[in-house]
Structure 1
Amino acid sequence: MKEFKELQSVWVHQSLHEKPKIDTSKMESRILSLKKKQHIVPAVLGVTILLLLIFLFSHSTKVFNLIKNAILLMSFSLLVRIVVEVWTNIKLNRMNVRDSVATFHQKLNVFEKTRRRVHFIVTPIVLVIYIVAFYSLMPFFKEHLSAFMYTYVIWSSIVFFTVLILFKLISIPKELKLLNSLINEAKAKDVT
């Protein structure tokens, strides 16, 4: 009985240690690749906004309010997407694989849920707004472009939007798969 009390005393008075840290080498490289990809989207969208605004201001005397509104709506939808990407990038940068396993796992879960919302709610809304605004420009293009150029704009936009949607349909599952593998790896280390 004395041994049990000694064992119980040691158990009660032991210092509580934080869970072990994650072996960070592979995880850091995978998170770094995520960070690089998240810098590309705002840059591309920013250039697109710049081109839209250059078009708007260079043709501001020739375009009607409907056209101006369509271009501004396209720019605004892309700006919303940029803000969302920068916000999630900040969340990603706040994650540190050297945090405790439980903390990192929790932050990774929150980040993954945020990215799901971005991909499945924000992105489709932004894309639909952009496409509707773009196609509202068609009367302007028809009036100011030759028949060949107008046909070219229609077909090239169809190809562009199709490729963009296909690219999203391929890249989104890849990103979510990477996030899920990081979550599973962190979860496995959290259990040990």
Structure 2
Amino acid sequence: MGDGGGHRDQGRDDAGPARGEGGLHRVGGKLVHKGPIASVRMDTFEYPDGSTSTRQVVVHPGSVAIIPHDGRAVYLVRQPREPVGEASLLELPAGKLDVEGETPLECARRELAEEIGKAAGDWRELKAFYTSPGFATERCHLFLATELYDVDSEPPDYERIEIVRQPLDRLDEAIADCADAASLVGLLMLRDLL
């Protein structure tokens, strides 16, 4: 499966659960757009009472977000987010699950090295959650990464990343400055863990 480039096929017609909680299940669907980041399907769902509804569904391969901290600081990134018109959005290191066969933990390790040049001796998955379940299939896996150490890594040429070392005693300032949902979930969870 995939496009031959080692990436997951986000546009496959069987992507996502066919049967959900409480008897909700997908009874049909049609791929209407296949793109490099996400695809769009028109899916028909049947409810327990027998009624049906057609919904536009953005199919996304999933993502990871990493909370890397060394006991003194958490490492964040600032980068442009063109779709929302932000020149410099503060975020946790994160990335798409877009490499065929790569687990969420493997993706998190790769993204941590690419984005901030670090690896971690201890990893813990804290939570997995849907980012926008009203229209998208994206599920984000949130990891805590500690026992950090430097690694040689170059971010891809297309990345415009500024690394931000935020002292943990100023964590509330980062929370106040953050407008990315997955990063807010992670930073708030980190605050509860400290």
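Assign the value 1.46, calculated as Cα Rg over 2.2 N^0.38 Å, for residues 71-118 alone, to the correct structure from 1, 2. Walk me through the intermediate numbers first.
Values: 1: 1.46; 2: 1.30.
Checking each candidate, the match is 1.
Can you rank 1, 2 by percent of Cα pairs over 11 Å apart, for residues 47-86 alone and just name the one with the largest value? Before the final figure, lay out each step's value.
Numbers: 1: 62; 2: 81.
The structure with the largest value is 2.
Where does the value 30 come from, among 1, 2, when relative contact order in percent (Cα under 8 Å, 6 or more apart) is the thing being computed? Write out the running numbers ahead of the final one.
Details: 1: 30; 2: 21.
Corresponding structure: 1.
Quick one: semi-axes √(5λ) of the Cα gyration tensor in Å, for residues 39-134 alone came out at 36, 13, 7 when computed from one of 1, 2, so which one is it?
Values: 1: 36, 13, 7; 2: 33, 17, 13.
Matching structure: 1.
Comparing structures 1, 2 by FRET efficiency 1/(1 + (r/R0)^6) of positions 31 and 55 (r between Cβ atoms, R0 = 30 Å, to 0.05), which one has the largest value? Please report the intermediate quantities before stating the final value.
Working: 1: 0.20; 2: 1.00.
Sorting by FRET efficiency 1/(1 + (r/R0)^6) of positions 31 and 55 (r between Cβ atoms, R0 = 30 Å, to 0.05) in descending order puts 2 first.
Please state which of the structures 1, 2 yields -29000 when helix-only ellipticity at 222 nm (-39500 (n - 2.57) for each DSSP H run of 4 or more, over all residues; to 500) is computed from it. Write down the numbers at each step before the final one.
Numbers: 1: -29000; 2: -5000.
Value -29000 for helix-only ellipticity at 222 nm (-39500 (n - 2.57) for each DSSP H run of 4 or more, over all residues; to 500) corresponds to 1 out of 1, 2.
Consider the structures 1, 2: one of them gives 0.6 for distance in nm of label points 7 Å out along Cα→Cβ at positions 79 and 159 as calculated from the coordinates. Say which. Intermediate values should be presented prior to the final figure.
On the way: 1: 3.2; 2: 0.6.
The value was obtained from structure 2.
Any idea which of 1, 2 comes out highest on volume of the Cα convex hull per residue in Å³?
Details: 1: 131; 2: 139.
Result for volume of the Cα convex hull per residue in Å³ over 1, 2: largest is 2.
On distance in nm of label points 7 Å out along Cα→Cβ at positions 127 and 143, which of the structures labelled 1, 2 is highest?
Values: 1: 3.1; 2: 1.9.
Structure 1 gives the largest value of distance in nm of label points 7 Å out along Cα→Cβ at positions 127 and 143 among 1, 2.
Here, each number is a calculation from the coordinates, and none is a lab measurement. Just so we're clear, the structure is a prediction, and the values are computed from it rather than from any experiment. Cβ atoms are built from the backbone, for glycine too; each structure is taken alone.
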